[in-house]
Structure I
Amino acid sequence: MNKFDNFCTAFVQSVGNKEGAISPAITSSASFGYGSPETAEGIFNGSVKKPLYSRMGNPTTAKLESIMAQMDGGVGAVATSSGMGATTLACMSLLAAGDEIISIGGLFGGTYSLFNETLSRFNISTSFFDVDEFEKIENAITDNTKIIFLESVGNPNMRLPDIKRIAAIADKHGVALIVDNTITPLSIAPLELGADIVVYSTTKIIAGNSSALGGCSIFRAINEGDDKFKTKRYSFLAKFIKGAGKMALIPNAKKRALRDFGMSANAHASYQTMLGLETLPLRLPRVVQSVETIVKALDAQGLNINHPVLASHPHHTRYKEHFQNGCGTLFTIDMGTQERAYDFLRKTKLATITANIGDSRTLALHMASTIYSDFNVETRKFLGITDGLIRISIGLENPQDIIDDFTKAAQ
């Protein structure tokens with residue numbers, strides 16, 4: 001039984017109930033009655049495991065969190081209102097003024113803005129490096145470095161990090177590694193490769209149909225012996241480790257980020273996301289196979305395609321060795337100029353022009369005029385954004401139909 005088949009069983013068995021209503025219950029309540037002052041006290045100090053307030057967690061969302069943690073082999077998870085909410089929660093649970101982030105590889109525009117513009121206003125600085133600048137990455141680590149952050153696949157530059165090697169650098173220096181695995185759920189298991197926290201925009205291929213905005217952060221367990229989170233670098237975690245042991249990163253995230261920033265998941269969105277999870281192991285292999293088929297066909301026709309399945313890509317060998325289950329729904333087409341990119345987008349009959357990715361439908365977007373429109377030339381160059389770049393996210397359509405449509409649109 002392959003990896004995807006295993007999850008086919010695990011997800012449908014975890015989402016559905018064996019008794020009563022099979023579909024998960026939607027607990028549509030902002031607040032919860034405690035019954036007695038003693039119970040209220042216990043809920044607030046953590047000794048009574050009942051809902052406190054929906055900003056801090058909801059029974060429907062709790063079920064989603066348990067399945068997401070199971071998916072990545074984490075000790076627990078915290079679902080959020082969006083993918084940026086998950087990234088912000090994971091980061092702000094570990095950061096304070098004066099701290100530093102090392103960001104590696106291609107980066108979604110929203111994450112880049114969070115690091116470069118928003119967090120800098122709070123005296124949190126970020127250094128940016130390419131995925132293969134290992135020596136520079138290691139030399140950039142200081143006593144103030146709290147996070148090394150990377151995406152499993154550069155969005156949209158399609159560069160692939162060596163996650164295991166970067167994790168070894170993070171462990172050597174006792175720094176937390178956060179991996180945004182939005183594009184490659186199931187395909188890549190970051191915690192197994194050495195990451196400490198995994199973040200997702202569940203809006204994308206996990207939910208899969210543009211119906212539910214959401215995110216999730218999955219945390220590894222704190223080790224009983226030595227652990228980087230028990231060092232001086234993360235001294236603020238000591239009280240959480242004392243109270244929650246291996247689960248310490250969960251209450252830390254909830255109290256240092258979720259409680260005060262309020263990026264809480266919505267119960268209805270959590271329900272819809274679970275429905276998407278049930279079919280994810282079926283949809284993902286289909287999409288990965290379609291992407292490879294489409295990319296090779298369009299490349300053979302002379303279009304400027306960027307995807308590591310192509311032998312011309314600098315990370316083609318890494319793709320074959322470390323990404324055997326593919327690298328998600330994305331590839332890019334560079335049409336050379338904005339005018340030609342616009343012409344392609346006007347002519348395509350199948351692609352939906354939108355900022356989303358990972359949908360059941362094929363999606364497309366001109367990068368420079370939308371997500372990266374307010375980025376300067378130097379930043380765009382670092383992130384791989386050219387004037388004619390179109391990001392494509394392949395859906396469930398017949399791949400030959402997409403090939404035919406894109407071929408006509410490019411003429």
Structure II
Amino acid sequence: MYRRRSDGRFAVNLPINGRRRTVYLGRDRQQAKELYDRTVAEWLASPSALRPARSRLEDLSVAEVANTYLDYAEKKYRKRDGTEKTELVSIKSVLLILSRLYGTLSATEFDQHKLEALRAEMVRSGGSKRAWCRKTINDAVVRIKRMFRWAASRRLIPSSVPADLATVGGLRAGESDAAESRVVSPVDLAHVQALKPHLGRQVWAMVQVQLFSGARPGEVCSMRGCELDMSSTEWLYVPTEHKTAHRGHRRVIVLGPKAQHALAPFLSDDPNQFLFRPKDARAEANARRHAQRKTPLSCGNRPGSNVVQNPKRPPGERYSVSSYRRAIHLACDKAGLPRFNPGQLRHLAADRAARVDGAEGARCLLGHRSVSVTAVYMSRDEERARKIVRCIG
């Protein structure tokens with residue numbers, strides 16, 4: 001409830017951006033009551049959009065704008081199960097370098113020259129472990145522009161700030177020192193088959209499903225029985241969460257006999273349970289180690305005696321794309337083969353589909369809206385070029 005201060009003004013304290021802010025309501029009691037009702041209604045509708053009690057908008061720093069935007073992004077870029085979307089992870093990494101260089105600067109002083117200097121710093125960081133390639137840098141600049149547009153729409157900063165930043169264009173290939181992202185190519189099928197002895201039952205099934213269906217890594221990780229239609233010869237997998245769900249697109253993944261054979265052992269009575277669970281893989285690995293034990297049970301550790309009661313990172317109910325990728329990398333190291341990422345399995349599926357039914361067939365398998373998008377997944381096949389040259393002379 002609002003109160004009257006010693007100077008005669010009415011005021012109310014509201015939590016804004018994680019801090020208690022004082023919003024002044026004037027000296028007239030009737031006007032203060034009306035303004036109080038309006039302020040509370042706006043605050044309940046969008047707590048981060050309420051303008052802080054400052055004398056000038058120029059007092060907002062870049063870090064404060066970034067923190068306010070991050071509160072908004074934390075709610076927007078999350079899946080239905082509460083896990084972070086990849087966009088939220090990218091936003092956090094961009095805001096980290098932005099706040100490190102310009103956190104204390106007034107938000108209205110962040111202009112196109114500051115943005116270009118920030119971009120140059122990203123280019124210089126291109127040789128670090130977490131490289132900033134040209135495409136990643138351009139995406140980061142777009143996210144920063146989006147943040148300042150959002151802040152202007154909430155009246156946190158003047159609209160002239162995002163208008164000035166809009167004049168900064170993207171980096172073009174060959175016109176800067178920014179490293180180019182490496183071209184993702186299909187992985188060799190023999191390379192994939194060689195990993196079978198080094199992968200757990202769950203991860204190997206995920207590899208098989210992705211290889212025979214062209215699904216994205218995240219779609220395989222989040223498979224549940226309730227999203228499978230097994231009423232026909234070919235099963236249909238309709239994921240609730242996928243890359244283009246926010247656009248209102250419906251994703252349908254067709255599962256043939258080989259993918260069905262890989263999935264069948266993991267179907268359970270609970271349709272809402274994830275099919276591939278790290279906790280099951282951990283239990284099976286422990287059981288295998290126990291079966292291979294050579295030390296008598298009367299000696300050494302007994303089963304369950306050295307289990308950590310509250311581990312910091314217990315095995316979860318589902319694989320993430322990162323844990324799925326790490327499992328494949330570990331298997332590649334054990335097999336003595338070059339590492340590949342799960343996304344390259346999708347590229348291999350696209351390449352195989354294109355050989356069977358051309359680019360249009362690959363588009364249907366991958367679920368793309370345009371063949372131009374599918375072309376990115378198709379390999380530059382030298383053998384095809386040789387065949388064409390033989391025919392045309």
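Taken together, the values in this text are just the output of simple stated rules run on the coordinates, not laboratory data. Just so we're clear, the structure is a prediction, and the values are computed from it rather than from any experiment.
A few comments on the model shown:
- Comparison across structures I, II (criterion: relative contact order in percent (Cα under 8 Å, 6 or more apart)) gives the highest value for I.
- Structure responsible for -11000, with helix-only ellipticity at 222 nm (-39500 (n - 2.57) for each DSSP H run of 4 or more, over all residues; to 500) calculated and labels I, II on offer: I
- Once volume of the Cα convex hull per residue in Å³ is evaluated on every structure in I, II, the highest one turns out to be II.
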